Structure P
Amino acid sequence: MVEITGADQKQAWIDKRFPSVESLASGWWSIPTPVPIPGLRYVLSYVAEGDDGILVVDPGWASDEAWDALTAGIAETGHTVKDVVGILVTHAHPDHYGLAAKLKEESGAWLGMHPAEIATFPRRFGGAEQLRGQMKDLWIGSGIPQDDIEEMSQNFGPRPEIDWIEPEVRLNEGDMVPMNGLNLKSIWTPGHTPGHLCFYDEDKQVMLTGDHVLPRITPNIGVSPQQTPNPLQEFMDSLTQVGAYETKDVYPAHEYRFNGIAERTSELREHHEHRLAELVAAMEARPNSTTYELAEALTWSRPWSDLQTWARRSASGETLSHIFMLLFQGKVLHDGGVPQRWRLR
């Protein structure tokens, strides 16, 4: 069983209120910053003190409200922004990466990420418009209705308020974070994004898991031009990897702290195995269906007709990642048309 160690955080989550800044027994600090995303509400930034200053992990969303919360939280640790010497970003989603440029500018700190995550930056795809066009082609190939595609196109793309600065520190699997006084190891955990990183404090035996492992939410594993060909398989392999670590506490980027990394990663693997079996059954019942039609046949947190457009887009992308896993296993075929239609081999 997963043990909830962030009891106050969980209660705040249940009460739908903002949790407090917390000084943790490990010496780390937890700082919530607001996120304007339904169902998330905030991201948990983490701060630790080294010999030369402080390290900040996942500074948060690019907004004045998030900046004020982050700086106020840093003040509660007994420091100021000028004391920040290092910034780590688990992955380049706006709720984690958004404030990286501002925090770096105000502090002069270095910024560290995985090279595969840096490769997802919009400029690598010719900018926002070209990336949006590539996504539109993917949606058409998935059989998403045209009205939904038009709405998705208007709301999809890199947020203009984010300054996509290049990290000067590139952290690969097993690299130690260059922070004097901290024994922090980088763990490459692709799946949610290609270059997602977790961080393991070897002295305190705590793991910062970003979005890779959360106590309740199942991270979205979708397909996009910025993803690798088989993201779900990479995610499953990464779950096995982090589940083998001996941890006393897990610090996720959302919801609340918990202990039991092996149990939680096992739950997540079982969830996706069940989804794969459900997908195979849907293909048996509805051969030559599009990705969208198969997604509609699967079980989601609420009925398909109640899902908003952005949620159907996410569900279709996650369904496609499961189809691709079956494709790489040689279990499914498609007709090569547009949209693609899938059947069991």
Structure Q
Amino acid sequence: MLHIILFVCVFAAPVRVQPGTHAAEVAVIARLPGDVPAGKLTQNDGEKLLRFVLVSETGDVTGPAMLGSYERRGDLLTFTPRFRLTAGERYLATLTVGATTFRAEYRVPANPPAKPATVAAVYPSADELPANLLKFYLHFSKPMREGPAIFDRIKLLDEKGEEVEDPWRRTELWNEDATRLTVWIHPGRIKEGVNLRDEIGPVLEPNRRYVLVLSEKLLDADGRLLGTVFKKTFRTTAVVRSALELKDWKLDVPKANTTQSLELRFPRPLDRALLGRSLTVLDANGELVPGKATVGEREQSWTFQPDRPWKVGDYTLSAHESLEDLAGNTLLRPFDLDLKLPAKKEAPRTLRFRVGS
């Protein structure tokens, strides 16, 4: 016990919470005796020495130790939380050395008054969706708080108002600034013949009404609550299990010497994010035609306005092979393809058109 007694005498405050450039981004730093190995520690080994938890105003622990990384350098053990802390909340760091514990509290300053984040858009935008729908795109007005808990705050309700059991593939897919989250319905409950679908059943049934619910407890990146429940009500149609076919697309060709838009219509809605980047227009020399593309209502149309007037001549509309409909079917194959069957031959991915005077 001698090393512990000396440790207590030399370090009056052996654990502290050090804020970074933002008050919600911290490092918890503790001084340790020399019998702890140097380098990185596992979460389990780190928690035996140093725990960092959220506490209530009365000091009661409100949840498990926070996840993060532990690293020993010299006589210092540093814990870096995986996620930002929540504005206005209290936290407690506890260092355990033998039978002795040391504590340090930290409160994140409350955010100044500001408008809460809102749900800017949800795609698919249509109110009729195939029963084998693959994903939703959730767009927010501000960067949002990342973390696996978000899947507990996004629910599907059936016609009885009851929650659909475990519908999501719990993998976070954010864009760079965390304003768009892609939420996948679990593919194992979509594909026929997969064990998960056979055991639990599909997430969505044809010809039913459902409600996608985003909880008011969703947090933005600064820890502010969304504040308002968001709901999208939709009905399901029959499943769609066929590949896309370019021959079914309708093309309206503009006139030469104008900047009229090239217009394209699809027999069924396509994936919003992929549609926005999967179509290109090439001139007769195979050169990219610069311009602006716009996705239309219900994701069933696409327009392209050139930066310069169209010239008389031949053009090609090219579709990338990754383009999908709402059920994940592409130009090359249906999403629910039986992998035991022979692969489909290369499908056409271009439409040729001529701009006349």
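Every number here is computed from the coordinates shown, using simple stated rules; none is lab data. Computed from a prediction, not measured in an experiment: that's the story for all the values here. Cβ atoms are built from the backbone, for glycine too; each structure is taken alone.
Overview of results
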quantity	calculated
Top of P, Q by FRET efficiency 1/(1 + (r/R0)^6) of positions 82 and 162 (r between Cβ atoms, R0 = 25 Å, to 0.05), largest first	P
Label whose coordinates, when mean count of other Cβ atoms within 10 Å over residues 90-97 is calculated, return 24.5 (choices P, Q)	P
Distance in nm of label points 7 Å out along Cα→Cβ at positions 146 and 202 - structure with the largest value, from P, Q	P
Ranking P, Q by relative contact order in percent (Cα under 8 Å, 6 or more apart), the structure that comes out highest	P
Identity of the structure behind 21.0, 64 (criterion: Rg and Dmax of the Cα atoms in Å, for residues 58-209 alone, calculated), options P, Q	Q
Test item: helix-only ellipticity at 222 nm (-39500 (n - 2.57) for each DSSP H run of 4 or more, over all residues; to 500) calculated as -2000, pick one of P, Q	Q
Read-out Kirkwood radius over Cα pairs in Å, computed value 24.6, structure in P, Q	Q
For 1.04 (Rg/Rh (Cα atoms, Kirkwood Rh), for residues 106-281 alone, calculated) the corresponding structure among P, Q	Q
